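Chemist: Next up: some structures, all given as C-alpha cells.
Derivation of every value follows stated rules applied to the coordinates shown; laboratory data play no part. In this text the structure is predicted, and so the values were computed from the model without any measurement. Cβ atoms are built from the backbone, for glycine too; each structure is taken alone.
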Structure 1
Amino acid sequence: MGEREMVQVLSSQVLAQDWGSLTKYEYDLERRSGELQRQTREVYDRGNGATCLLFNPDTRCVLLTRQFRLPVFLNGNLPSLVEAPAGLLDGVAPAERMRAELIEETGYHVDALEHLFDVYMSPGSVTEYLAFFRATYADNLRSSEGGGNYEEGEDIEVLHVPLVDAMKMIASGKICDAKTIILLQHLTIEQMKSASLEPGV
C-alpha cells in the first residue's frame, strides 16, 4: 500500500479563510501495525514561499532584514525579528518571486540565484514549504532603498551583518528565525569547506 493510500480523509470544514485558510480535517490513518486510527487535525494553508540569503564575499557580510512579527510578539518574544528576506509565491515560480522580493525588501537586484533545497517549516500544522536560495550581492546591485510594501504593512530595516557576527547572534538568541538559521549554517559550512580546499590551508 502506498503512503497516500494509508490516509482516508473523511471530512473537512473551513474554520477561517482570510489571509490564509484554516481547515479542520477528520481522517482515518493506517498505523504501522495495520490498525486504523481516526484522527482530527487543523491545517493552515497560506501557500508556499521562498527565502534567500545574500552574501558579499568581499566584505564577508550577509544581508538580513529586521521587521515586526505579530505571532512572535504574542508569544512573548522579540517583536522585531532578524531574518533572511522571504515571501509567498502567489502562483509565481520561486526564483522569479524571490528576485522581486529581494528588490521590494532590500532594494538589491540579483539575477543569479542558487537553489539549495525546499523545506517544510512547520509540517505538523502548516502546509507551506519554502524554496531556499543563496546569492552574492555588492553595492552596485542596489537599485532602491527597499523597506517592503507599505500597503502590506511592511516596515523593513536592511542590515549588513558580518557572517561571523550573524552566527554569534544565533548563539545569543538575537537570531531565532528557523529559515535564517538554516541558511546561515549552510553558508558557514560551505565557507569552511572552501577554506579547507585552499592551497596551504
Structure 2
Amino acid sequence: MTIKVFSAGFGRTGTLSLKLALEEIGFGPCHHMKEVIENGPVQVPLWNAAVEGRADFGAIYKGYSAAVDWPTAAFWRELAVAYPDAKVILSTRSAESWYDSISQTILSTLTAPDNWPPPAVEWFNMVLKVIHRSLGPSFDKDSVIAAFHAQEAAVKAEIPASRLLVHSAKDGWEPLCAFLGVPVPDTPYPRTNSKEEFFQLMKGADAM
C-alpha cells in the first residue's frame, strides 16, 4: 500500500471530515493526528525523527493509502517528492475563522505545558515541534495568519494544477470525487471535529 492522496492543509481546516470522506470513497485507511494519538509509541518517535530530518515515510504511513492533518501538512513538500503519483488536496477555510478555531483548540493546549498530562508530554513536545515547523516561532495572531497564507500560496505555486484540489468542507463531495475519479456517495459529506470533539480527542492523548 502506498499514499495515493494527501492533504497539505493545516489542522482545523476540516481535516477530520476529509479523513472520513476519503475513507468513505475508498482511500483508506487515512492517516490523521488521531492515528498518532492512538499509536503514540510507534508514531511519536517516527515523527520526531522526521522533524530532525530523518523521515521514514514508509514506516510512518505503513498500511495507509491517504494522509491529512498535522503532522502530514508540515511535510507536504517532502511528501510530494516521496509520492510523485499521489494527488494533493489543500484543505482550507477563511483565515480568520481558521485562526479562531486553532487559537481556541490546538494553540491554547500547546501553550499551556503545565496542563499537559505526564503520559502525553512526549506527544505534546513532538506536536509543538511540528506546529512550529508550519507556523514559525511565534503564535501571535498576525504571525499565525501570515503562515497560513504563506502555506496556501506555496502549495498553489509548487504543486501543478492538475495534481491539486483546493477544497473546503462546504464544497462537499462533488469536486473531491471528480478530482479522485470516483462516484459521489449518496450520504452527506462528513461534518465533524467541533471544538468539543477536539477536546474529546485530546483525552485519548491523556492515556498514552
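Chemist: Here helix-only ellipticity at 222 nm (-39500 (n - 2.57) for each DSSP H run of 4 or more, over all residues; to 500) has been calculated and equals -15000, so which of 1, 2 was it run on?
Modeler: Values: 1: -7500; 2: -15000.
The correct label is 2.
Chemist: Can you rank 1, 2 by Kirkwood radius over Cα pairs in Å, for residues 128-175 alone and just name the one with the largest value?
Modeler: Working: 1: 13.8; 2: 12.5.
Ranking 1, 2 on Kirkwood radius over Cα pairs in Å, for residues 128-175 alone, first place is 1.
Chemist: On to the next question. Given 20 as the derived value for relative contact order in percent (Cα under 8 Å, 6 or more apart), which of the supplied structures 1, 2 does it correspond to? Walk me through the intermediate numbers first.
Modeler: Values: 1: 20; 2: 32.
Traced to structure 1.
Chemist: Next up: When distance in nm of label points 7 Å out along Cα→Cβ at positions 64 and 88 is compared over structures 1, 2, which one is greatest?
Modeler: Sorting by distance in nm of label points 7 Å out along Cα→Cβ at positions 64 and 88 in descending order puts 1 first.
Chemist: Hey, semi-axes √(5λ) of the Cα gyration tensor in Å derived from one of 1, 2 reads 35, 22, 16; which structure?
Modeler: Of the options listed, only 1 reproduces it.
Chemist: Now a separate question. For structures 1, 2, which has the highest computed value of distance in nm of label points 7 Å out along Cα→Cβ at positions 56 and 112? Numbers along the way, then the final one.
Modeler: Details: 1: 1.8; 2: 3.6.
Going through 1, 2 one by one, distance in nm of label points 7 Å out along Cα→Cβ at positions 56 and 112 is largest in 2.
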